[in-house]
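Here, each number is a calculation from the coordinates, and none is a lab measurement. All values reported here derive from a predicted model rather than from experimental measurement. Cβ atoms are built from the backbone, for glycine too; each structure is taken alone.
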Structure 1
């Protein structure tokens with residue numbers, strides 16, 4: 001499959017790697033070091049890319065053979081909305097751990113953005129990402 005690089009799984013066997021992306025999921029969470037961030041909350045944006053063997057699902061069009069992106073969305077939503085972190089680094093780590101614990105993946109990238117953070121000046125966002133090969 002020319003578009004995707006070959007990937008070696010934990011057993012050392014070569015396999016195709018495909019990527020599923022969930023872009024700009026938007027939630028409301030209570031994250032930050034300032035008391036007003038914890039009290040009033042703010043918009044949090046999350047991107048998740050997961051690499052896995054999606055080829056069976058792609059060839060068979062069988063829902064049971066894929067990773068359900070609704071499940072990934074639900075993990076992210078619960079983490080952002082039900083927990084509170086001082087740092088977006090901690091939030092990103094928690095999302096990454098929960099997704100990798102729930103789904104069989106080859107690689108993952110989680111990116112968390114805090115739009116217009118309280119930084120004493122204007123900026124689009126503060127963003128942190130974690131990339132892991134599993």
Structure 2
């Protein structure tokens with residue numbers, strides 16, 4: 001089975017002004033192969049969310065290596081939608097990262113994916129007009 005997601009000696013340290021640095025991740029080695037199902041569990045403050053944010057490219061590690069395909073995504077427990085953007089515009093946001101534009105092929109793909117998750121008729125709605133389950137699917 002091929003490697004889908006992995007880390008080598010992943011470390012993350014947070015430093016707040018006037019405080020000692022807090023090392024949240026200390027040399028994490030982690031791998032997920034195609035077809036595997038994984039649960040990340042641990043006590044509060046153990047670094048689960050930090051690990052997921054790094055794996056998803058939302059946070060940079062202090063050191064170490066992350067391996068993931070460029071078209072990899074996560075469904076987070078809590079969703080973060082831009083309230084002033086439509087469902088379609090929110091779905092396009094990741095395609096604009098780094099380039100500032102999504103393009104017509106991205107918009108077409110976003111419409112297809114929204115249709116697959118049952119949100120085709122809601123794509124011009126704002127997040128506040130959606131149910132919790134609908135927001136989760138965006």
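Points to keep in mind about this one:
- Structure responsible for -0.31, with log10 I(q)/I(0) by the Debye sum over Cα atoms at q = 0.09 Å⁻¹ calculated and labels 1, 2 on offer: 1
- Origin of the derived value 5.4 (distance in nm of label points 7 Å out along Cα→Cβ at positions 36 and 60; candidates 1, 2): 1
- For 1.00 (FRET efficiency 1/(1 + (r/R0)^6) of positions 44 and 84 (r between Cβ atoms, R0 = 30 Å, to 0.05), calculated) the corresponding structure among 1, 2: 1
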